[in-house]
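Rule-based calculations on the coordinates, nothing more; no lab input. Computed from a predicted structure; not experimentally measured. Cβ atoms are built from the backbone, for glycine too; each structure is taken alone.
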Structure 1
Amino acid sequence: MKYSSANDRIDELKKLVSVLPDQPGIYQYFDNSGKIIYVGKAKNLKKRVSSYFSKNHDNRKTALLVRNIYDIKHMVVETEQDALLLENNLIKKYQPRYNIRLKDDKTYPWIVIKNEAFPRVFQTRNVIRDGSVYFGPYTSVIAVRTLLDLFRRLYKLRTCGLNLQKENINAGKYKVCLEYHIGNCLGPCEGFQNESDYLKYIDEIKDILKGNISGVIKYLREMMKDFAANYQFEEANQVKEKLESLEKFQNKSTVVSATITDVDVFGIEVVEKSAFVNYLKVINGAIIQTYTMEVKKALDESAEELLEYAIVDIRQKIFSNAKELLVPFKTTISLEGVDFRVPIRGDKKKLMDLSIRNAKYFRLEKEKQFALSKPAQSTNRILETIKKDLQLKELPVQIECFDNSNLQGTNPVAACVVFKNAKPAKKEYRHFNIKTVEGPNDFASMEEIVYRRYKRQVEENKPLPQLIIIDGGKGQLGAALEALGKLKLRGKIPIIGIAKKLEEIFFPGDSVPLYLDKNSETLKVIQQARDEAHRFGIAFHRQKRSKNFIQSELDNIPGIGEKTIQHLLRKFKSLENLKKQTYDTVSAEIGDSRATKIFDYFKIKT
């Protein structure tokens, strides 16, 4: 539809609005290309639609929507509930530009009990309204697989897609397959199992899926004990893993109160551009299902509007027919035969608080996932956290950590590892042989390596770190400070010590250690640096001890020089491997004369 001017467009639209009925229904706005750009519902079509054209809109998106409306169509329905459902379906179908975005969770799995003879029970991600019974959606695929595996183990359900109508079985159309022979199926295809017995199993499965999980958990515990008693530890561990998954799943089936039955609970967490709505299904006093969805704002909708959209969408998706709905605040929504309540106290209020917490946790998880997908932002956040926790003056872009290794008092060495942007920079790791210290002396060794490290950095005009971490307590930290003092760097580079036993963080001149939360990102980076320094130092220490041992053995052989030893080590990697070689192999590398000397020394027969 074309208009000669904006005023003409508004005048024509107002004429369309003036003849709208005072009835409940849905309205659709179209742009100049005939595309639907908005779908809305209304108790009174005329009042609701006229509000768009009778005032100036503060919200930019709403004003933009009105400027793009070129045509209006409407549909009258019997009740407000019909309007809600129709609006929801049209939004999903056309996904209009200015409507709320209902995030569709097609990826969540369901458990379906198929509408067929000898019903199959399996996982699906597509809900088909063919009379089959669906349970879900589940947020944990592990829980779904655990339940399905359990059902097959307990009830020997069929997994084939055969049409097991009575006439087909009686006609002998099918033969039992491998599943029957290995004991996973009772052979209904050949009539070895009657349908009434099979349907009893299906009824029990429905009970479990409706929340009666405690009986299954008890069965699993007994099974695990039986396996363990018969020394079948691998099987016991497999059952234990299933048990743990099922218990985690049961945690969402929290018993609330036996007096609360068939209730839907909706909690909401609203942020700047979207809302997160959590749904809890309560039957027979237990939460048997939980589900959370994200609703994207389009026109700065209120919390009430966002919740209303989510309630309609979730109840359609879950196939819920609950007659009582708990909500966090009053809404204008009304559904036929449904009682909306805002709980103030008691068990229902606890349920509402739990649902709101679930929505909040879901939002936090989304934010964490977003942060992980943006590594640069994530890194900056971690560095800011370390700076704040340790009260640093600048971001610790480069962190260096030192550790000593002098196991059994031999071959004293040390390691320095470098972290850049909170991640290991392995090419910049450095080993140190302790040169000036006799015997095992951690403090003196620490002073030596810190001095040598930063003396060289200063002399070569290389960048200094924004944080030094010393693996050890007050003693090691004090020794490192002495080294920095000699280089006139004390106070110029922040330095801390970490004591392993209680993960205490020591600062220079402060006798009271800092205890960071065990989940703190700062502590995790410090621990990772400490562990890397320890690993790197130990590896060098072992390498040095092994090399010294090999060289001392070969050095004892008359006529075998250093170059020959180095060649053999490069070729055969170790003394033990050298001893396994044949005479011809060794002689091909170093000649007959020297090979004979080595074989004679180790008394190896040629």
Structure 2
Amino acid sequence: MRTRAGTVQTAGTVAELIARQWGDHRPGLRYGTTVLSHHRAARESAARAALLADLLPKGAEPHLGLLLDNTPEFPFWLGAAALAGAAAAGINPTRRGPELARDILHTDCRILVTERAHLPLLRGLDLPGVRILVTDGEEYADLLAPYADAEPGEATVRGRAPAPGDRLLLYFTSGSTGAPKAAVCSQGRLAAAGSSLARHFSVTPDDVHYICMPMFHGNAVIADWLPALAAGAGVALRRRFSASEFLDDVRAHGATYFTYVGRAVQYLLATPPRPDDRDNPLRLGFGTEAGAVDAARFAERFGVRLVEGYGATEGGASLQRSPQTPPAALGRAAPGEDLAVVDPDTGAECPPARLDGAGRLLNGEQAIGELVNRGRSLFEGYWRNPEAEAARTRDGWYWTGDLFFRDPEGFLYFAGRTDDRLRVDSENLAAAMIENILARWPDATAAAVYAVPDEAAGDQVMAALALRPGAVFDPAGFAAFLAAQPDLGTKMAPRYVRIVPAMPVTATNKVHRAALRRAGFGCAPDPVWHRPPGAPGYTRLDAPALDALLAAYAEHGRTGLLDQGGPHLSPPPPAGNCAPA
């Protein structure tokens, strides 16, 4: 625990971090109007650890699933798993039917902790051998009552104290295609990660970490809950993220730190400005995918610095920032890691990036590649998925699945996911790089770039844009904006532009690119604009244009690459307004 002098003590396990809360009667956990001490939080975890040790069948994998929103029960049960030497799997409540059942059964959960709000998701599912505990059910308090006086370390599932190598989390990696993979996270690695972040961000016992990202995702636990635990700081929970309630929560709880992923920052920027936006106790936000443009807007409006980080739940590679890190870069390799940017097809290292005076990338076709760790990796594997594990660690390297480029000084810049790479006219393009350029357009509050099949070969660039309130899509103005961007390559300009009322997102607020790709330009009722090859500007994709486009696909035998239902025309826009209300 961090002392008042500001020293973060090391711990070998998360169980030790939980036990150190015992006897600390300062405010530790806030939820709505409820405030519990650190000691009370540890006591609640100890009671659940004792219950868990009694309920888990002998000889079974000591795994439990957590199908919960961000209520106090989530950290209580995470602490219980740590104290008992068990492993918790965060279960995504946006999964449905067989997919949800698969996640629970794949991770060998013998106990599923949930709440009444999520019980409808479980109806009709075949979950053999899984006992369901409902935290706001009538029997729950009676189950816990006999264990109310339990203390940390009193009950374990392995008959010994938890060890650094024991599994603690089985966290599903967020993916838009295929079955999610459950990354194994040990007590020792998680305790070290929490302590490292607490030191890096100078967390003190007086800090309050606001947890508004879902705790079934690694970001909220690894980057928010664990650093607070390591430093003896308080945490404040929000059941689900709310952009409109964000500032009110931060002020009510005295929050000084928060984490974000995906579109959360853009949602906050889209709220109506208030004259007191900068009147808040926050000192730092830490996360991914905000982008340099939105980070600058956030700092200007709210007076809060955002720090972009990089480090996957799997632990295979991480970057460290320093005072010398350029604003748009994520840092350099952490000590002991040999990180390289390589061509994923050949394994050859990509040349350094050439940047202009404004930091814009000039040779993306050559400089962008996949980030690999050729040295020591903390990757602990995927639960019962040897094929995915082998693909991640092929040729003795850890392949991150993320696109990066490196400047001449060795600083690394994120350029998107390998799944988001486009191949246009035999050139590889990174969706994130084009998105960063589109983010400069003043009328856009969000931009997503993805591939759609070209009529003849390869891909074409399609962009989905969400506009600021009251804005109207001006095709001539948009084309002029693109022409004025010096780092927009000749093949990077979107062929198709879809105007969306709101960007589709996953449960973790990341843009749902798979849904956008599936819809392509068949996305009624959203309007689509296109710029045919050689055309000076964008025109509406109306019925004659669509017929001509489909004929070109048929001529080249590529109709089958389109969505099975085929593209569907969106209706004409209201007079004078092409943006959905």
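Below are the figures for this structure:
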read-out	value
At a computed 3.4 (distance in nm of label points 7 Å out along Cα→Cβ at positions 37 and 261), which of 1, 2	2
If Kirkwood radius over Cα pairs in Å, for residues 197-476 alone is computed and equals 24.8, the structure in 1, 2	1
Label whose coordinates, when helix-only ellipticity at 222 nm (-39500 (n - 2.57) for each DSSP H run of 4 or more, over all residues; to 500) is calculated, return -7000 (choices 1, 2)	2
Source structure (of 1, 2) for Cα Rg over 2.2 N^0.38 Å, computed value 1.45	1
If FRET efficiency 1/(1 + (r/R0)^6) of positions 69 and 173 (r between Cβ atoms, R0 = 41 Å, to 0.05) is computed and equals 1.00, the structure in 1, 2	2
